[in-house]
Structure I
Amino acid sequence: MRFHMNLRILESMRSLRKSDCQKFLWFGAFLLIRPLAVLPDVPSGECHDADLILRNGKIITMDATRSGVTSIAVRSGRILAAGSDSEIASCSNARTQIINLHGQTVLPGLIDVHTHALDWAEGLLRNDIDPGYPKVHSIAQILNLIGERSASYPPGKWIIGAGWDESKLAEHRYITRKDLDAVSPNNPVWLEHFTGHLGVANSIALKLAHVSRDNAAPSGGVVDKDNLGEPTGVLKDNAQGLVQSVLPPDSPDLALRATRVVTEKALETGLTTIHDICLTAAGMRAYQDAHKNGWLKLRVQMAPLVSTIQDAEALANSGVHSGFGDDVLKFGAVKMFADGGMAAKTIAVYEPAQGEPGNLGLLIWKPEDMQKAHRLLASAGWQLETHAIGDRAMDEVLDSYQAVMKDLGLKEPRFRIVHAGFSTPPIQKRLRDLRVLVDANPAFVYWIGT
């Protein structure tokens, strides 16, 4: 997945006036080495040798009474004390850095538990085409971007982009291979949807990927075809791998360079902790190298992707598990997919949507295989997070979680469901009873209203 909606939304916030943005400071940006501690009640006589004091501000403490203070003292990356300017002044010494906030508001750093930040940053560094809203508003504008890139490229060179969303385009339809063929007859094109659950390729790209009317779609995927049985160019979920497997390889240092972009862009928008999910081995290695070299100025939880039983076995036998790492970089949950995406019309449901007779979506895993993978990973110490939007998919995941928790005697393992879009009342009760966490991804509310 080369793009993610959360970071698209953060980029759209650039339209805010600079004067508005400057009224807020994100306190987590000052504390990059250790997580924030609970604000302590430190007697004034014990508050000394602060490394940093922020004063003359509006500091949001987020304590039980939602109180505010004007000054805060920090030592060794942790909050030492908070109070009035006069109270905190005694915490300083000759080496203390003192910053006058001039009335600016200080907020705790934000945590985003659902990003594909490294993929997004790699796309920026590759100079991928950006066909996303609000930069473009129509398929015609996207085709102009493709045509311009094609005219500047030698024949055969790939044109890659990500972020298009048919619901935001004037035509309100998918892009097709015929659209792309008209402006790029000599260059293969691959454009990923903003959800990551579908993409579109032109005819040259489909030929390189050996996609034709005679091909069967891979398990957990859809090759979209027209009324004549010809591929439209749209590939959904696991079928995307047919084209992705023939894309040109990235430069060896791309992922490492992308970690710098992730740090810079996240801190600019107030994010001080992220979960980067669906990471490959190369992505995890890049984060570790960045941390080793002192480049990672952001707390990151890495979530590896498991797509097969073999993946689960390899990860379970690797000797690491959720929580391994330090205050800056550690392993978080392990990510799996139960169904597809709403825009791709591949979420697994019990009743077909209006206008989609017979389409009950995709279940990516057989129930017995999902349960086997979940059990392998949970027994090795991994927290589980599984993408499920449709009600049928959520029931499959909850059935698996319930069986694994019972088999392993787990009381509250904090397993997660990602999105949980069609949460019916019975499913909500199951979530409560099993104490399963929901990563609803708030960006969906902003972007698609659900």
Structure II
Amino acid sequence: MSVSKALRAALGGDCAVIDDEQILKSYERDQAPFAPSAKAAAVLIAKTIDEVSKAVKFANQESIPVVIRGAGSGLAGGANSIQGCLVISLEKLNRIIEIDQVNQIARVEAGVINSDLDKAAEEFGLTYLPDPASRSWSTIGGNIATNAGGMCCVKYGVTAQHVRAIKVVLSDGEIVEFGFPTKKAVTTLDLLHLFIGSEGTLGVVVEATLSLVPSLKKPVTLIATFPSITKAADAAIEMLIVRPSMLELIDKTTLSAVEAWKPMGFENCEAVLIMQSDESAIDCQRAQEIALKHGALDAIYSDDPKDSDDLIQVRKLAYSSLERLGVALLDDVAVPVSKISQLVSGVESIAKKHSVKVGVFGHAGDGNMHPTIIYPHNDKEAETRALKAFNEIIALAQSLGGTASGEHGIGGLKLSALINETPERILRIQQEIKAILDPNKIFNPGKKFPL
């Protein structure tokens, strides 16, 4: 009996089990080029948590690999299907169960879209802070799986800082809750954060209790242009003293790509720094002084919301502008903020060495940068050079005291880089934890860390 038929028999009712070849293909990959993938045996579009539980129990009994999928917005191949697996899509688990205005929490299913939660919270005078670039279509479950970041991380932290509790389906189908809805809880080991960032390798997060905060003031935005990336990076480090709610850096290559698509007047500078404060215009005034002290060509700020939207547009267009130039291979390294200028200089050398174009932009406030390699479509030789540059950029970040991934995850794309920076004992500990929670190794095998 096929996996799809056996699963239908196990679930019963009107379960949405798919084995159509074309539809299976559409669930095979996320947004990461080059991450390995293969044909799944079936896809389950789960409609209830109970369905997830029964499907996982079935897969465990039959030793069928299970890959969990949200919106497929990932950038490391974490949601890519593997040969003969069962893909469980959580896209229909999209209920906002409760927004508790008094305790400032939301309880949601894993398929809720990040920005949909934020919009719902607005009606109560609250906001959900984590803001990955994909927030308009990525899911809360996916954000938890990768411990997603975003531009607000410099002040408010990554997803993990905003998760109070989760409901998880374990490998035997049992549903267990980790964490507490309270702000403080230290009675047990912190198993909650073991699952955040685990990329679907330990269990299926099906529900989450999340922290909300009162709606923030409209931000004041500063934009400064610089004659060199080094001066911009040095200014960014000093600007951290004003606790910005956003601090983003964009290099010349990226600015040129933006200008070629949507001219904004940045053709005569080498770097742009964008800073926001959600507290006071005085913060931006201080940041302006810092920028000018570090040799900025120009530095202006505005507290007008429309101006703020216009001023950050260049950052929002960064990746799309580079993507227009060819195949975009996006890196996600993180280094100490004091090493950003060395990272960018090193990336420039790597780009020249391999004859590829690399634009660098990212989160100057926390050192999480996104060198993006561009090469022509359907050019195998250029693709080979691009992959070499990709891996050398990761190695450069690691040599500077950084890491292969700040927010996108490891997936199947960066396993070798993970091994290079992770002590053998730490790898063994992770494997031992996996063996306890998933003894049959059904959850996302070959992702996040080697088995």
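Read the figures in this text as sums done on the coordinates, not as results from a lab. These numbers were taken from a predicted model, which means no experiment stands behind them. Cβ atoms are built from the backbone, for glycine too; each structure is taken alone.
With distance in nm of label points 7 Å out along Cα→Cβ at positions 217 and 241 coming out at 1.5, pick the structure among I, II it was computed from. The structure behind it is I. Of the structures labelled I, II, one was used to calculate relative contact order in percent (Cα under 8 Å, 6 or more apart), giving 15. Name it. Considering all the candidates, the number was obtained from II. Looking across I, II, the calculation of percent of Cα pairs over 44 Å apart that yields 12 traces back to II. Figure out for me which of the structures I, II the number 2.3 belongs to, where distance in nm of label points 7 Å out along Cα→Cβ at positions 161 and 353 was derived from the coordinates. Going through each structure in turn, the value belongs to I.
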